[in-house]
Structures are given as structure tokens and as C-alpha cells.
Structure I
Amino acid sequence: MYIILLGAPGAGKGTQAAMLAGKIGVAQVASGDLFRQALQQETELGKTAKVYMEKGQLVPDKITIQMVLERLGKPDCNNGAILDGFPRNLEQASALDKELAEQAKAIDKVINIKVSEAEVIKRLSGRWICRDCQTPYHETDNPPKVKGKCDRCDGELYQRADDKPETVKERLKVYEKETLPLIQYYKKTGKLVEVVSEGGPEAVHRKILAALN
């Protein structure tokens, strides 16, 4: 089963993708995580992506498509994957459909997680990430037991450059321009369902499972 999670930055795609991947038993493929790994390893791709990410802009399609399709080619994706952060525009969606079709596969369902702009800014400006295991925290909604330290691995927590308020607003503008046309694209296929992000992660997860069923 191949499922795409759509939604603005801060909609909770990463959290829901992880929960859904565990529930269904398939891999989680997050384009943001792939880029951050490239940044940490200081690859040429990572250095190129860093310039765009720190400005709140999307990494060029050619780079993004290549990285995600390579990830989908790994053995743990043979039986499906939860796609988080990809595709973000029509060109990426077309490339994904073409690649899957060549393998006699297809996207099964697209979940659009809806959230207000005010809520997005609140969520992201208070978000902190563990440098080591990438576990997310929030200053008010999900604080760590010890400030600045990860509950899971004691790693250092940091705020991503693209989560700062001024950058979040730019990311939302990019999202409106590049990603919203995907909603219409997938509506036409009959595979799109919409879920409102209210009531906490568990409540949203139940809504997604209900939509899939």
C-alpha cells in the first residue's frame, strides 16, 4: 500500500506518517529527513539543498525526485510506503506515478491534513528536534522532561532554521503556490480524502484510519 500525506508545514504529517507506517507495517519515506541526512553527511546534494531549506524554499524538483525515487527503490519499500513531504507539486506527482506504473504499482490513497495558518505558525515556532534521533518536541504541547535534551536518547534539541516564524510564513506562501494544485490533481483520481487536524495526534490518527477504511 502506497499512501501520500499532504498538508501545510506543521500540519503533523511527520507524526501521522510514523504512526501510520507502524500501524500498517510499511516504510515511512520523508523527503525532509532525506535532505537532513544529506546535510549532516555534508554531501554535495546536502550543501545544495541547505541553501533552499534555510530560506524556506523548496529544493529543486530534479534533486528531490531523484532522492525520493532512490529511497523507494530500497527493499523495505517493496510492499508499500507512507510518503511524507513528497510529492509537493504536479511535476513530482507525475514522476512518482510514472515510476510506480513501471513497477505495476500505484498510489492507493492521498490524505490531506487540514490546519489553519495561525495554528501552523504556533506549532512550528515552538518545535524543537533531537539532533541524534530526530524526535520532535514542542515548547508547550510536548515539552521534553529536561529542557534541551531528548527523552529518548539524551541528544541535544535544536530549532530548525526553517521553523523560525519569519521562515514559516515564507514556507506557507510556497506551499500555497506549489502544493495546493495537488489537491485538485488527486481529487480527480478519486483517491483524495481530507482530515482536519484537531484534537491531538491520536485523534487525528483515528480520523485517518477511518478515512482509509
Structure II
Amino acid sequence: MTLKKVTQELQDINTLTNICELLRDAYSRNWITSRDGNISWHPEGADYFYITPSGVRKQDMTPELFKKIDIATLAELDDNRDLRPSGEIHLHHRLIKQTDQEQCVVHLHPTYIVAAMQTLELSKLVTDFPELSRYTRVADNVGMVPPISEELAEQCILKLGQDRDIVGIKAHGAVSRGNTLYDAYEHTERLEHICKIVLVGRTV
């Protein structure tokens, strides 16, 4: 094994460890229940990406449980044959294919984002909050579409376009993307914070 490959594998393990930590953080914030949500990560220039497996308790995730997927064929490159990739793999795959740079896609179910979409268009809500709109570009809401479906992938891709960072899916959750894991996660964090402010403000 070459030094370059060893270095890449160590970098991969480090990032996957950080994803596990953020999954536990999302669980502690009630943004997901045990088996909800999914995250993918593509190292810059790599011909593969990693994605969380289906059905595994997210607070118990470890780096070796991730599915390693070939970008060109969607073939599984790991030895975890008893685990399946997340059912949202087509959404993640299509977003990751848009760039050869490092890319992370985060799909969670944050409470206040989901609640706000019952009555609010998220892309319009954020215009009154420059601390959000300055750093996070919010797409128009995706309507109610079946989870783990081609329609969900199509609608998210359409709404995000080339220049949006996060999109909400009505009665479901949010999908964010970024050039790093923390960029993608912080888009969700910012939008959830603003949605909480707005919804709490309506009750006082």
C-alpha cells in the first residue's frame, strides 16, 4: 500500500469519526430519532463516497459501519454486506456528482424547520435575518413527496439548483450541502435556529 493511500485512508477515518460525532449531536438535539437521517461525504478528487447505512442507530455509528460506494457504478466497495446504504442514496449521489471537490450532504429532521414549513416558505422567512442569509442560501420548500423516492431526489435537486445550500422538505426534514462536513451541518443549524425564533415569537 502506498504512502498516499495510507494517508487518504487515515484522513477518511478522521472525517468519518467526525460525522459520527455530529450524528450523536443531531440526536441529542432531537433533530433525528435513533434510525433517522443520513449523511454522505465525498473526499476531493476521489472516485468513491461514503454514506450512512440504512437502519443503524445513528448514536451508535462508528467509521467502519459506513458504506463505501463507487461514484460511477454505485457498487459497494466495503465488506459490510449485511448492511445496505441509506435509502436516500440517489439523492446523495446526484448532489455529490455535481462537483469533483470535497462535498458533504446532510439530511436530518430538525424539529423547528419541519414545523415552520407547515405554514411558511423558508426562502422568504430568512430574508429578515441577515445573520442567516449572509452565510446560508435557502431554497424554496419541496412539497410533500414520498421519502426514499426518485421524486424526492428530483425535487431537491431542482430546488437547490447550483447555488442554494439547504432545502426543506415539507413534513419530512431538510437537506444541506457544503464543501466540508461542518459547512453542511452549520447550514442546518442556522436555519433551525431562525425557525425556532420565529415560531416561539408567534406564541408570546
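Which of the displayed structures (I, II) returns the greatest value of distance in nm of label points 7 Å out along Cα→Cβ at positions 44 and 100 on calculation? Answer by largest value of distance in nm of label points 7 Å out along Cα→Cβ at positions 44 and 100: I. To which of I, II does the computed value -14500 (helix-only ellipticity at 222 nm (-39500 (n - 2.57) for each DSSP H run of 4 or more, over all residues; to 500)) belong? The value was obtained from structure I.
From which structure (I, II) was distance in nm of label points 7 Å out along Cα→Cβ at positions 156 and 180 calculated, if the value obtained is 2.3? This figure was derived from II. Structures I, II were shown, and distance in nm of label points 7 Å out along Cα→Cβ at positions 28 and 108 at 1.8 was computed from I. Computing mean count of other Cβ atoms within 10 Å over residues 36-43 gives 13.8 for which of I, II? The structure behind it is I. Here semi-axes √(5λ) of the Cα gyration tensor in Å was derived from just one of the structures I, II, and that gives 25, 20, 18; the source is I. Among the shown structures I, II, from which was the value 29 of relative contact order in percent (Cα under 8 Å, 6 or more apart) calculated? The read-out was computed on structure I.
Laboratory data are not the source of any read-out in this text; all were calculated from the coordinates shown. Every value quoted in this text rests on a predicted model; they were computed, and no experiment measured them. Cβ atoms are built from the backbone, for glycine too; each structure is taken alone.
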